[in-house]
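So, here's a batch of structures to check.
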Structure 1
Amino acid sequence: MQGYNVIAVFNENADRMLMCKRRKDPYKGLSNLVGGKIEKGEEGLRAAYRELREETSITENDIVLSHLMDFTYYFDNCYLEVYVGKLNKHIDVCGDENDLYWSALDHNFFDPTKYAGEGNIGHIMMHIEMHKKELLK
């Protein structure tokens, strides 16, 4: 079963979330959280920090990630690990895989015409809101 991760990265004030506009399928043209594949034998948290560094230039020194939840897609033979973190300082993000931007938090992340994941981003955001005192301290 192939593993993937997505990472909800909040800025240092926790009033914006890092998103990417996908340049290729799946979900080409839609906004998504940053993340990628978990390599065979790679521990999930290690993979999340690696993908974050590769896609955004954010390192372990800039953020502490918490493992929030997982989704398993049996018919697609894959699973998704979800991580959350808040930057400990201002970072100029950069990456060449997708177009990165800081999003306000008052959007309808369930909107499938704008956001990837069939409503998963909205679901993730609801759980982050429920636990924001622990996750975004």
Structure 2
Amino acid sequence: MQILQPPGWAKPRGFSNGIAARGTTIYVAGQVGWDPRQPTPDGRCGWPCLEFAGQARQALQNIVEVLTEAGGKPEHLVRLTWYVLNRDEYVAAWPAIGAAYRDIIGRHFPAMAAVGVTALVEPEARVEIEATAVIPD
């Protein structure tokens, strides 16, 4: 895996401008802050936390668990796309999100984008994160 940092560009904080990688590509569907191991009586997944940073933490954990199924690890992530309902809520949660990110992903920073959206399919969701990873051959 090679971090792509054009000469003369300011070093990004908390993400990479680009990554080149070879191997098995894993596409992880958008993950929200529910816990798939805690179904509700109606069979849906449980929501351990309704605040933004807690949902982001759970979504990141869910991504890592899906990666593990393919033999992947957090350091194999090459891209994360965050879909957020409220930009201000997202920015206000940055310290807690950063702590959760370091706990779950570590100090590996793939290419990232954050996109403001008007709604997510799950009504309780404040954030949804999709991921792409490349596991080296």
* Asked: helix-only ellipticity at 222 nm (-39500 (n - 2.57) for each DSSP H run of 4 or more, over all residues; to 500) computed as -6000: which structure among 1, 2?
  -> 1
* **distance in nm of label points 7 Å out along Cα→Cβ at positions 35 and 91 from the coordinates reads 1.7; which among 1, 2** => 1
* Structure fact -> If you rank structures 1, 2 by mean projected area of the Cα convex hull in nm², the highest one is 2
* A value of 31 was derived for relative contact order in percent (Cα under 8 Å, 6 or more apart); which structure in 1, 2 was it taken from? -> 1
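Throughout, read-outs are computed from the coordinates displayed, never taken from laboratory work. These numbers were taken from a predicted model, which means no experiment stands behind them. Cβ atoms are built from the backbone, for glycine too; each structure is taken alone.
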